[in-house]
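I've put the structures underneath this note.
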Structure 1
Amino acid sequence: MATILAVHAHPDDIEHLAAGALALLAARGHTIRIATLTAGECGSAETALAETARIRKAEAAAAAALIGADYRCADLPDLGVYNDDPSRRAVTEVIRWARAEVVIAASPADYHPDHEAASQLARDACFASSVPNYRTGPSAVLEAIPHLYFMDPIGGRDREGRRIVPDFGADIEGGFAMKQQMLSAHVSQAQWVARQHGIADHLGSMEAWSRRRGQDFGRPLAEGFRQYRHEPYPKTPRLQELLGEALVMPAT
């Protein structure tokens, strides 16, 4: 059995982009841990920062619990995520806490500055997690750099609207009902997403994207992933192996 950490910037990002695959992996007995770098405390026009943070972390923990996953927040500031040393140490501690063999992180190119910074931090923290003299918190140093993967960006495009092409996908038809339940746990975001993004139905938007990505793989529903293989990160297809029969390759 493997230990998999999904890490992104805000509560509900992971539910939009990777919860179907996580649900499938959890059902097979793998250990899943979910982390956000911020509490998403700017994601409300109705409650103050501290109250929004409390609400959103509780929603994230409830969503994670649906698949038996532990949740942790690094408590970096919402709209204030940067790839600096204090933040890198905080994210490295999260990876060490998770004892992650596989890390699934935010896309390096996305519409939101926190998303892009979260991706860079996860990449660099994976490297740092096995460096004994890079001190963080109470968690032990990892023995090796985890396998690193990136989720899709929101809508599958970068800031300029260019498409991001996944290396492979997960057929999430069997995990989609759980993905819906996990996103539904983020009750506070329905009103915020309608206000800030002009999306009246964020659950429907997630389903539409899952179906759109599914077309790329010849499946009803899918999530896309890319593997980071630069030196000295692991190059073996660990997540692909763990997905088993749910692994799908782009349709030709």
Structure 2
Amino acid sequence: MDLSLVTLEGLVPFILVGFGAQIVDGALGMAFGVICNTLLVAVIGLPPARASANVHIVEAFTTAVSGISHVLHGNVDRSLFLRLLIPGMIGGIGGAYLITNVDGDTVKPFVLAYLVAIGIYLLVRGLFFPPKTQKPKVVEPLGLIGGFLDAAGGGGWGPVVTSNLLVQGVEPRRVVGTVNSVEFFLTITVSATFIYHLGIADFAMATVGLLIGGVCAAPFGAIAAKRIPTRTMLILVGVVLMITSIYGFVNAVL
């Protein structure tokens, strides 16, 4: 990254995006990637591949801290971790390869449509809580699809995998801890794939801005997690994603 290209004026939009996304992610344990990518693509106007690459480079740092914390607190289910790890990484490589080899203007409406769907899904999840705790039946395909959509859409691993595992009845503490721990390896894999295809020279501005915003927001996200009910936050995230993604989708197709 060429840090000489970084300016305060250029950093501000990315700092705001990173700050807002981390507030929500700190409260819910998900949605940093989806919200960042939605705002970067739909509002700031970055190409989908570039937005997704920047988000994953930043998440390589944030998920490392999160994963270590969950391991230390005993929130990681080892069996579930291993079942998600390899399929998630394979899916991530596939999604990154696809989005870096397709024209940005062509793929943008599809990415935004996917993000609208994620917003609807989160809204529904906020309105209807998961059933009683039980062992999950569908894990490996979920990891593969979650990894693919996360790389191709710039986010979605948390909302897709976490929500589906909760719906299957896995203990919430184990779901959040395990999914966050696997996400570190997913983001490292996806980031390496993006850097291989796109290079790293143009990432300085967005990456530094998102990192600053994310780090500054971390304490506030923790406070929000204690004070705002999860159900309320899920509904709010779903609404925000739908509004921003629909806005970007309409602009992309018109």
Structure 3
Amino acid sequence: MPEFIRSQHPRSAGGTAGLRQTSARRVKDLLRSEVRSGLAGRDAQFVEDYLVSALAASRTAVREALQMLAQEGLVSRERRNGTTVTRGVAQFPLDDILESGGERVGVERLDQRSVPSTPLLRGKLQTTDEELGVVEHLFSTPDGPIGVRVAYYRLAYSQPESWAECPDLQWAFASVFGSPLGRIDSVIEAGASEPKTSRLLGIPEGSPVLVREQLLVDADGVPQEFTFAHYRADRVSFSSSSALAVTQVRPQLP
């Protein structure tokens, strides 16, 4: 059982009544990470007394953190029943559209058509075409819709009518454009959902969303697809792992 959700008296977990962290934000970050990583799955119980001891946190900080998680819909808090995890957080690799681990993501095509190109689109796709193709997909998990993605591309290519299930980005790219995916340029920023996006994702208008802009370039250096995806900020996170070269720094001797 995950450390943070063991049901036991706080004194049995050690700790003192001395210095305790009073930051609800820090406590919330730790608990949300437990849920996102799967250590605290659906129906897991967060026991307040144990969290106070295990996190060396004040009771006020723990209660405020649990309340913030409840406001995000990640947990439910009921008198006598305590705090229960009600859903997970979908975690996507920074440069993919398929959830890393966890449940499969469903995909539904909402729209596909040709649209007039703009200076931005022509510059990104390095084309002089006056019209481009655009396709829009809705992504969902068993908890409901989590994101909507719009992709612009040259009309020389065609998009499939549907996907049997959400593919990984490299496979989908090769199947549509006939060449391997060589590079992805990604930008992620915070945004607010407008009316249509709010209806699609089942959230109030103006709710926070994560906006991911991507330029997909093939192995020959040709940009093939320019995309914008809007994800529910309360149900999606992005992960990345980088290996860095270690450089030894020798002290300067006089």
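For Rg/Rh (Cα atoms, Kirkwood Rh), for residues 114-169 alone, which of the structures 1, 2, 3 scores highest? Sorting by Rg/Rh (Cα atoms, Kirkwood Rh), for residues 114-169 alone in descending order puts 1 first.
For relative contact order in percent (Cα under 8 Å, 6 or more apart), the calculated result is 16, so let me know which of 1, 2, 3 that is. Going label by label, the one that fits is 3. When mean count of other Cβ atoms within 10 Å over residues 146-153 is calculated for each of 1, 2, 3, the greatest value falls to 2.
1, 2, 3: which one has helix-only ellipticity at 222 nm (-39500 (n - 2.57) for each DSSP H run of 4 or more, over all residues; to 500), as calculated, at -6500?
Numbers: 1: -12000; 2: -26000; 3: -6500.
Only one of 1, 2, 3 returns -6500 for helix-only ellipticity at 222 nm (-39500 (n - 2.57) for each DSSP H run of 4 or more, over all residues; to 500), namely 3.
FYI, it's all coordinate maths here, none of it is from the lab. No experiment lies behind these values; they were computed from the predicted model shown. Cβ atoms are built from the backbone, for glycine too; each structure is taken alone.
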